[in-house]
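Throughout, read-outs are computed from the coordinates displayed, never taken from laboratory work. These numbers were taken from a predicted model, which means no experiment stands behind them.
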Structure 1
Amino acid sequence: MELQQLRYLLAVAKTGNFSRAAESCHVAQPSLSQQIQKLEGELGARLVDRLKRRAVLTKAGEALASRAARILSEVDAARRDAEESDSMARGQVTVGVLPTIAPYFLPPVLSAFGKAWPGMEVIVQENTTALLLQMCEACELDLAIVSEPAPPQKLAGEMLFSEELVLALPRDHRLAKQAKIRLSDLDSERFILMKEGHCLGDQALKFCDRQDFHPQITFRSAQLETIHALVMAGLGISLVPAMARTKGRDAKVVYRSLEKPRPTRSVMALWRKEHHHHKAADAFLKILREVGKEFEPAPPP
């Protein structure tokens, strides 16, 4: 059994097609197919069902692919450790993060990390929670920064901080002069929320459900920037993370806290349990912890 054969098997599993798998591995298709067949012969089990238009892993193939992902992750980590000097003069860390966290939390993190380890490269991938969890499980990420999912069995997690979700209002809104606002004040308001599949929208709706409040949703968007723009235009109000207030907004949007109980969200770091953390990932996680303390809100009055 060779490492390259395992890489070919994972490529087939990911693409569902021998041609696309060979292309992603930069190898001729007959060569890739031959190596898969050789691996099947060595193990005495069929690993891939060759269908007319696609290739599907058998149960034996799925079992091997799961172990192969961990094996190759360890091999890649060992190679990185060998390549990195004690001073971490070079190296790479891949981080997945929610788009409702990245623009606000990552700049101070990347700034601090860059000062501490100027030779390191950081690759940032923004996506939804579901896709980030999948990438973590597949060892495609060293770390994922998400908002309070229950970590799947294969993942480990660490809470970084929690923050309030605040009400974003147009400057001339009738409630803009109130220091605190009750949910009952919002009965007739039009809400602008993140679209389904984005956890921020789900968190806002779960909070409303717990308070037996049913918001009138007028618009949904996949971008927090778009939601802010719609609020500025006077098209509705929204619940946004407190960290989003710090992005230099002009006076066209004001932010207010809801009266207790206040909606909150928690931000955490996740990684695959069996995924060996190389020096770069360990250093990045340390910076996440340090910067996360600065995002913890002051005790409410």
Structure 2
Amino acid sequence: MPEVRSPTLRRRELGALLRARRLELGLTVDQVAGQLLCSPSKVSRMETGQRGATARDIRDLSEIYGITDPARRKYLASLAAEGKQQGWWKPYDLGPFESYVDLEEAAAAIKQYESALVPGLLQTPGYARATAEALVPDASPGLPELTPERIDEFVEVKVRRHDVLTKESAPQFSVVLDEAVLHRAVGGADGMRAQLDHLIEASKFHNVTVQVIPYDVGAHPAMDSAFTILEFAQPVPSVVYVEGLIGYHYLDRDQDVARYERVFDYLSTIALNPQESIELIAKVGASYRRGATRGRSPADR
């Protein structure tokens, strides 16, 4: 089966190319909007990939930007057309999270820091179900109510997302976890035992690196945060995804991405190395096997 060509990535690539050409010509967004007979926000949203472009938009922008090469025009038109296609995730009605799944499918590298939960790409079905069942009304803005049927779909989406790590063009996936992730018994002791075993197995993939920041490190810059850096092949710029109770946020300004890159690099240096991290995960997993109970860290047993 051919791999999905990410519609969101196609829109972002198209936007990056259009923006680069506009800046090369020294044109402002307002000037282009005036010639295109549209609002400046439409031009901006096309350049950031937040909206698609029509065949007519490509034709008119090619005229404005002096793009005469037929092959170049055809490529831009193909990006616009692919930007309107639907991925496998579309029928699941994921709301704002749909764009993230789309970008995840197309990323060349993913760097993720989590302070409380195992990343979705590494969750077992049982862990994914437990996280969904723990959600309260309005905890996920834009998503439909989590009925039992929706929870089943939630888990199915999590499991399907795992294919990203084993496909032919799988991204490099670097994960840094706060040690607290290992001790929060999501799904109970049995569920965590299975989840930690899965983390150990996933770490054996050639493209997956798992590191843990131990408690004895003390305070660090991301204790109250969680974020994902998605990197793509040129010319598409990287984007940082931040999720919380107030919604989903994408940061793509160069200075914002650079700041998160620096923080992730620092977290990687203070974390245990991959081998030491797996040893800690195995130690905590062994504690769960001994029947850890709620209310005390299983690693202390």
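Name the one structure among 1, 2 that volume of the Cα convex hull per residue in Å³ of 148 was derived from. Each step should come with its number before you reach the end.
On the way: 1: 164; 2: 148.
Label of the originating structure: 2.
Match the computed value 19 of relative contact order in percent (Cα under 8 Å, 6 or more apart) to one of the structures 1, 2, and report its label. Write out the running numbers ahead of the final one.
Working: 1: 23; 2: 19.
Computing relative contact order in percent (Cα under 8 Å, 6 or more apart) on every structure in 1, 2 gives 19 only for 2.
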